[in-house]
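Take a look at these structures.
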Structure 1
Amino acid sequence: MTTATIRAATKADEAAVVDVITVAFTTDPLVRWLWRDPHQYLVHMPALVRAAAGKAFAAGSAYYVDGYAGAALWLPPEVHAEKDELRSLIRNDVAEEQRAEVVAVFKQMGSYHPQEPHWYLPLIGVDPANRWRGYGSVLMQHALQPCDRNHALAYLESSNPRNLSLYIRHGFEITGTIQIGSSPPLFPMLRKPR
């Protein structure tokens, strides 16, 4: 890929951005652990995207690249996921026999978040039809510039081991591993400003 255009997503872009994140995560180990059935995944994943990262649209920290080929939803310091919506989603849309493990995974995720103000990347993804063109890197670079300019930490959890190299290339370091019961491993990662 030689050039890519990054745009800030507005409320008008929300549906397209949620769609590309949903498509990008179709093989993600963690969310497919939540919903193994393809229909259940497609029904519930958009609600998870909105609950976990929907506030990025109002905060001006939702980005997409080249006609929604990929997107990244960042939460600025002091902006948090919709915890009540996430709890409701787990309670109503995750299989009963799995709920306790899912709640424990989310609790562990919370324990790894830095205590000081930080930018949080709940979701970044590229449409599988557009992978290997550098869109993930371009989206990451774009969002990390203000982190560096403002000397702010950046934090994420990688739910897919295949993506670790992307995050490491951009300065993130693995700070632990979260795995509860039958869950796939999840890797908390922190990046200090450069």
Structure 2
Amino acid sequence: MTELDKRIQRSKAAIKETFLHILSKKPFEQITISEIVREANYNRGTFYANFATKDDLLDEVIQDVLKEMISQIRNPYKRVQKVNLKEMQTEDITLFLYLKENAELYKLLLSRHIQVDFRYKMAKAIEDLFIREYEYELEEGTRLDPKWLYIYRAHGIAGLLIRWIEDEFPSAPSYMAKQIVELMVTSTEVFHIKS
């Protein structure tokens, strides 16, 4: 990597970091490019060399975050071809620890400071991962379309993650890792209507 490439990476990272710092203080629509570059100690030319627009900057930040989240989801499966959820070592699930360590970032992206539906983007990223990389073994004779199983599980997992973040992490990451595995293997055929 050349010195120029390193400089470009540093300026891009500094602009993203400054943008997130400003975003934590005020809504996206109130932030200007001039404000970002002034606080980052760069000029507008440097901004436009890296991003076409402020929306482009936000989109790239979100893509970076989702990419890392997906990497954390993949963590327990890096070296295997077949996963038996009932035999899974929950300590290999790093996602919850990662989310807790990056709490401020996730709370910010889930806040009203941005107009993008980050909740949906989280769910969609998990859904895309499941459809692209996983193939569930279904019982013979099932009438379930696997596509809907992937969507159901992905959006359920995203909902659980979001609620855990928004509720200020009421349970430990290790407990949540165990819960997510239990949710993935539990099926219920009967429920009762409460009176």
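Bear in mind these aren't lab numbers, they're just calculated from the coordinates by the rules spelled out. Worth saying up front: this structure is predicted, and the values here are computed from it rather than measured. Cβ atoms are built from the backbone, for glycine too; each structure is taken alone.
Below is a table of values for the structure above.
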| read-out | value |
| --- | --- |
| Comparison of 1, 2 by mean count of other Cβ atoms within 10 Å over residues 62-69 - largest value held by | 1 |
| Among 1, 2, which structure scores highest (criterion: mean count of other Cβ atoms within 10 Å over residues 134-141) | 1 |
| Entry that produces 1, 6, 13, 16, 16, 13, 12, 9, 6, 4, 2, 1, 0, 0 once P(r) over Cα pairs in 5 Å bins from 0, in percent is calculated, selected from 1, 2 | 2 |
| Identity of the structure behind -13000 (criterion: helix-only ellipticity at 222 nm (-39500 (n - 2.57) for each DSSP H run of 4 or more, over all residues; to 500), calculated), options 1, 2 | 1 |
| Mean count of other Cβ atoms within 10 Å over residues 118-125 - highest-scoring structure of 1, 2 | 1 |
